[in-house]
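The data blocks that follow each hold one structure.
A short reminder: the numbers here are calculations on the coordinates, not readings from a lab. None of the values given here were measured: they were computed from a predicted structure.
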Structure I
Amino acid sequence: MIKRREFAGLVGLAAGGAAAALSMPALAQQGGTASSTFDRVRSTKKLRIAGIVGTEPYYHKDIATGQWSGFCMSMARDLAKALEAEVEISETTWGNAVLDLQANKIDIMFGLSPTPSRALVVEFTRPIMQNTFTIIAKAGLEPKSWEELNKPEIRIAVDIGSTHDLFARRVLPKATLIALKTPDEATLSVQTGRADAVIQVAMLSLVTVKKNPRVGKIVVPGPIVRQPTCAGVRAEDSGRFRTFVDNWLEFNRSSGVMSGWITSSLELVGVKKEDIPADIQF
């Protein structure tokens, strides 16, 4: 039988537990450490995203006005609207985006490839689109397959640490790899004759060739290889935010809105539908 004093102690413990439980929503509302991303966005009415200057068609910042546009910005604004929030933009780089998520500086990063190393520290949504691997080849080089490029005499340029770099090391181990610091340097190496081709996903190669047709020709070697492009979110106990983004993505993909955002962002940099090879699908 439980004595009166013991019973009072149990009641006290229960009350303390209830108070702690009641304090959790308050802490979430204040943006404390226990707040999930979903709760924080809903309470602050701010969706914190990243912007990367000069990465059209993903992100574009007008230097004169400070206004942002591009494929990822179209997605961010629509997602914020669905969450009844406003977009808050922080400038970053592709290399620092995952660190910004970990440090709780941003809530979501659009346009990331879900590599195993990234997946160790952040989580990924369902795919936004499938991005085709292409090459921009010098004049006279039009390989039908990736195997035709897998030779020591073929010089392939990539930007260090990118998905292009990882892809080349896996698929073209026998080719001569020229690893450079930036995508621009890798592209320039083809134009100057230092490399025979540069590997880029289609969203980038279409823009590169449109801006500078002299750099080379877009070729889609077989077999066609596509990689998912996702959004990265912070790893946390609550999966509510990621689930919401997944549902939002599925809704916009199935209704055709996503493909409209992609083609519109390409048109911002002069790439029209007729400029996209038939082998490239998003």
Structure II
Amino acid sequence: MSGTIKKLDRTAHYLKNKVGFIPEIAVILGSGLGKLADYIDGSIEIPYEEIPDFPSTTVAGHEGKLIFGTIKNRKVVAMKGRFHYYEGNDMDAVVFPVRVFKRMGIENIIITNAAGGVNTEFTPGDLMLITDHISFFCENPLRGENIDELGPRFPDMSAVYDRALRKAALESARKLGIDLKEGIYSYCKGPSYESPSEIKALRQMGADAVGMSTVPEAIVARHMGMRVLGISCITNMAAGVLDQPLNHEEVMETGKQAEQKFSGLVSDIIENWE
């Protein structure tokens, strides 16, 4: 057994013993989108610093705890605070929680983020269902020796974001009267925001939104055979779309404004998960 597997299983064993059940669905909450945690009944909160081998988060808007409980009678775990490559973490740390979830026996994951709007038809506050991603220029989390217990050396990425789950998400949005956009998410390393020329190039490549997370987690989730649903909250327009500078405070504020819509959508998706 590899050292990585031993570490993952040590963490997974700790969490299973701590909460006494295996969630059906894991949710990673993006910047400013933590209000979903208020929808979790019977919550058990575990700070990251108490979890063996877990990294710690350093970004404003990422509290740094796992919350176990139920949403609409579905057992879930919400990750309130994620790990980013730009914080100085290596990719193993960035994707460590997703691998732990799988080793716990969790087969489904919803990955959310705050993103910049590249598509000029989007406006801040929109929610976008991720149909695919672009990550040409970024570190792949599967680089290095493959761990066969986790997945194949060359995993297929032709349908990272589960088509059936996307269809169900669109149905939930229709029922709730939410104009859920669809589009391609482009991952960039950060922490600097992209330049106007970079955004123009990404738009020409087909990107609708851009951000600094999600893709590493989605890749390893698919590597391990998990079902993935991705949702972006468009918290600002990307560089060059509007004649104004970008800042993290705007991201946080817009995320808070969209929290109720976002939380309602995700909780309905969870209720009707198949």
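A few remarks follow.
- Value -10500, calculated as helix-only ellipticity at 222 nm (-39500 (n - 2.57) for each DSSP H run of 4 or more, over all residues; to 500), assigned to which of I, II: II
- Which entry (I, II) yields the derived value 1.35 for Cα Rg over 2.2 N^0.38 Å, for residues 66-137 alone: II
- Of the structures I, II, the one that 27 was derived from, the read-out being relative contact order in percent (Cα under 8 Å, 6 or more apart): II
- Given 41 for percent of Cα pairs over 25 Å apart, calculated: source structure among I, II: II
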